[in-house]
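Read-outs throughout are calculated quantities, based only on the coordinates presented, and are distinct from any laboratory measurement. These numbers were taken from a predicted model, which means no experiment stands behind them. Cβ atoms are built from the backbone, for glycine too; each structure is taken alone.
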Structure P
Amino acid sequence: MLLGGAHPLSLFGGTVRFELASNPGAFMSLGAGLAEPVRQALLLGLVPALLALVCCACLFGPARLSRGGLVALGLIAGGGLGNWLDRVLHDGSVTDFVSLGLGRFRTGIFNVADVAVMAGVLLLMRFARRRAPADPR
């Protein structure tokens, strides 16, 4: 691995930083401190069930979903599957490798699958808001 054991690689004055990190938790290491059996049940057991639900929504709900909604669900499913496979292959941890920063502010370390999931969630929220019925008041 190019980043393994190396110092972080900074680009654009430190705005983009590549550094290798192993994340046993979910988004922003959420749940990393849970007991191992609980964390594995949630991240290795529950995630595939949720991914199956997202895939079913894509397959059986297209009449009710816009193209944007389908793209959003596809991004969530693809990113979720990528992170789940990474977790299966790396003893329950996901490999994260990039962070962004501007001045004193810096994001946590994340990977491309995280970007896909977040983009899908944001798109889904945008399309859900657009299609929400007007308040009858």
Structure Q
Amino acid sequence: MALTTRFSMAIRNARADDVATKCSGGYIRIYGGTQPGSPDTAPGTTLLATLRFGTPAFGSASNGQITANAITPDTNAAATGTATWARILQSNGTTPVMDCSVGTTGTNIILNSADIKAGGQVGLDGWIHTEPLSEGT
């Protein structure tokens, strides 16, 4: 039998607000290469850039979505490469919240350019995180 779990909007909003709380003052670490299977797995690729969430990181959830407040850019990227994924960390810089895709279109985090140059500036215009309606989405 297929999985048919569907979450109520109240649950989706609560989950999104929990993500928002965990991201406050946290980090977006951008990597190239292959995204690990889990945020609990150490990255096996080169760190390209680190951006920082404000406090609070996001506004309150609505319709299962949270919209990021201003995100501090990295003014001195760590390495040169093509951004493909990011690890979101809590403010302690070590506790993972989630991993997500990064690119210029059709990804969780949208950058103006996925080509990052060491020493360059990396920023993003915004980010909207959406909690899924059902399992596997």
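On mean count of other Cβ atoms within 10 Å over residues 70-77, which of the structures labelled P, Q is highest? Mind showing how you got there, number by number?
Values: P: 20.5; Q: 15.5.
Result for mean count of other Cβ atoms within 10 Å over residues 70-77 over P, Q: largest is P.
From which structure (P, Q) was helix-only ellipticity at 222 nm (-39500 (n - 2.57) for each DSSP H run of 4 or more, over all residues; to 500) calculated, if the value obtained is -15000?
Source structure for this number: P.
P, Q: which one has distance in nm of label points 7 Å out along Cα→Cβ at positions 14 and 46, as calculated, at 4.5?
Q
If Rg and Dmax of the Cα atoms in Å is computed to be 17.6, 61, which of P, Q is the source?
Corresponding structure: P.
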